[in-house]
1. For which of P, Q does helix-only ellipticity at 222 nm (-39500 (n - 2.57) for each DSSP H run of 4 or more, over all residues; to 500), calculated from the coordinates, equal -15500?
2. If FRET efficiency 1/(1 + (r/R0)^6) of positions 95 and 151 (r between Cβ atoms, R0 = 25 Å, to 0.05) comes out at 0.85 when worked out from the coordinates, which of P, Q was used?
3. Starting from the value 21.8, 70: which structure in P, Q was Rg and Dmax of the Cα atoms in Å calculated from?
4. Once distance in nm of label points 7 Å out along Cα→Cβ at positions 143 and 199 is calculated for all of P, Q, which comes out largest?
5. Quick check for you: by relative contact order in percent (Cα under 8 Å, 6 or more apart), which of P, Q is greatest?
Structure P
Amino acid sequence: MSEHVEDWDPRSEEALTRPRELFDRMREECPVAWADWRGWSVFRYEDVVDISRDPATWSSDDAWDEIDPEDRAIPLRIDPPDHTRYRKMLMPLFAPKRIKAHEEKCRVMAREMLAPLLAQGKGDWVSAFSGPYPVRTLCQFLGWPVEDAEQIQEWSETIVSARVRRDIATFRKMAAVWNDYIDHFFEENRRNPGENVSAWLLEQTFDERPLTQAEMRSIMRLMLQAGHGTTTAAVGNAVAHLAQNPQDQQALRDDPSLIPGGAEEILRLDNPLVRMQRVATKDVELHGKLIRAGEEVGINYISANRDPRGFPDADKCLLDRKPRNLLFGVGIHTCLGAPLARLELKVVLEELLKATSSFTVDPDGEITRKTYSRNEHVTLPLLFTPA
């Protein structure tokens, strides 16, 4: 049984510029790998599923010791039994009726944001659309000020980046900024309750007691931070694939019923979320490697979603493949906001395909990407031909 080995470097040029190729190779050659910067990484589909479904062995409780327990993300960084109760309390926020009621607002905003791109015939998809759209629609869904969307996006990027870099000073500074910002809205709703998530949380209970201020902050901060970042990456990655694969673009335009499943198949091949952390609660041997109790393990979704052990013809984009991928996770921590993300992605693709006869990559521009904290496009120059 091997001890820790410097198997790979998650910060290498290959990891940053060609993550899918690197992770594919790691999955086949070294399915459990150690790196000083990120601890253990697990790359195979079955291992990712097994770990996700075994919270007793693989804890989601925050592994970063310097974080104040009050700054843990509820319910993402909580284990059962508390996780189960928090999640049950929050599920009504994403009930089908609420999601359906939000659809028309998403469509109106999508059309408004597409209009200047279509009029110009070109533009950077990330800065003009996939960056601002998810955070604006999230604000609408939560009853939060849409005019704060740009600031929320900036703060989110800063605090997520600090977490990835283990920059505790920046993390604590931004946590304080978030807390002050969120507390302001709770105070406003105590004085004058409105129709928004802050007012709703003030009415909720946990173990037959009102939620504490720290609990409400944590829940609200997670929704404001995590509720748009991966959707931004998803909208960018999906549109990039269609711009570079005109046969898939036309297939979805010809048969819009393929869009929901087809979008998830596209993102299976180019997953927005790179990894999630777990912590081993006991010593575990996996593929000949000893993972000790207390060590961090990152489950790599990009690699697992491309694993031929989990998906026949894993390297092919099959738009009619039945969704069974790990786009929104698996197990108890399956993304709570998945219904909202699915709606937003579906609406964007429907409106874009309906409004155009084609869209392609602008040869005069440059596509740039990054891997951490998300697998996403930084720039995506496109040419649009209106319908």
Structure Q
Amino acid sequence: MRLGLPPAILGNQFRRREPLQTYVEKHADAGLQLETLYPARQLSNPLPRNVEDRESLSRDGALWGYSIWDVPERKVAATQLATLRDCRFQFFDTPQKGDFFPALLSPGGVSIEAREISYRPGHAKQSDGGQVVHRDRATWMIERAYHNHSHWLTAHLPKLILLRDRPELSDLILPSRRTDVVDASMRMLGLEPEDFESFEADKPLHVDDLTLVQADRFDPLHMQAVRTAFANEDSAPPTRKVLISRANSRGRKLLNEEKLWPMLREAGFERILMEDLDFAEQVRLMQETRILMAPHGAGLTNMLFCPPGGHVVELADPGFPNPNFYALSCALDLDYWLVPAKASKAAHPLDRDLQVDIGEVAKIVDLIG
């Protein structure tokens, strides 16, 4: 800017930012409010069942904001409803994966920073000119990558359930581009997606009176509320043992799955391709599952529907120490087992195929019984 370059040239990276709470407090005299439904609190979670020393857990949490080491004493963020005025949403999708990113701007152009809502260089394309869609009122719960199976189930569906019995639900606005799982999960909750207003991601959205829902993605209160909302009294007892196969996936295939499978089959496991099941079938399967085993991937998120007291066995690359499924297992009162896997070479960690020690897996299966 000192050189006279327009900010858009650099993607408006130097836009002023304020955390949601700070912004609301500064403008309380204009009627802005922040209602806390569940306060922030400290959790006490068990170690993975096959880990004896917390210090052996990875402290690398740069990509996720917390690490596997943090999970035993993870702090849960507050669940809040913010009342805002005259705000503008801007959007962009990443070219390759189509990941959705929202930003929220104040009347003065300040980026209001909420969970997974933040101004990024890609938003600059919608910063100047172009058609702006206007809404008098809206309730907003959409975060980054809502179309991803795991993100929808753990970051968005809980907020939808929270809103279901609140007056703010009537003003809910949904993306026009939705996955089958988004629509199917809403209908299973008795909500028709077509009954709600929608927005188009190629146009900025201005809202006069906005209610913004912000919640921790792995708050036990929310995760257990999802399980309760989808509970089915007709489900069989949870006795099934399930291996989720990624044989047809782009990355994180289990390279020695065929060598591992005879042992698991002998132990009573079923091998499932989740993409062969519709969402209702996936829910029913998980409600009947006692042991869920899988390479790291979105399919593990379906543990949301497993009854408490079951087991989750994650086969994961230590070089990509994602803490999310460990945190989710703890939130759902499921015993978590972490099996380190040898990863193949690939440019992105999520594209690396995996290979596990069959003896190590057999040992855990035997311990679970």
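Any read-out appearing in this document is the output of simple, stated calculations on the displayed coordinates, not a laboratory observation. Keep in mind it's a predicted model, so treat the numbers as computed, not measured. Cβ atoms are built from the backbone, for glycine too; each structure is taken alone.
1. P
2. Q
3. Q
4. Looking at the calculated values, the largest one is Q.
5. Of structures P, Q, the maximum of relative contact order in percent (Cα under 8 Å, 6 or more apart) occurs in P.
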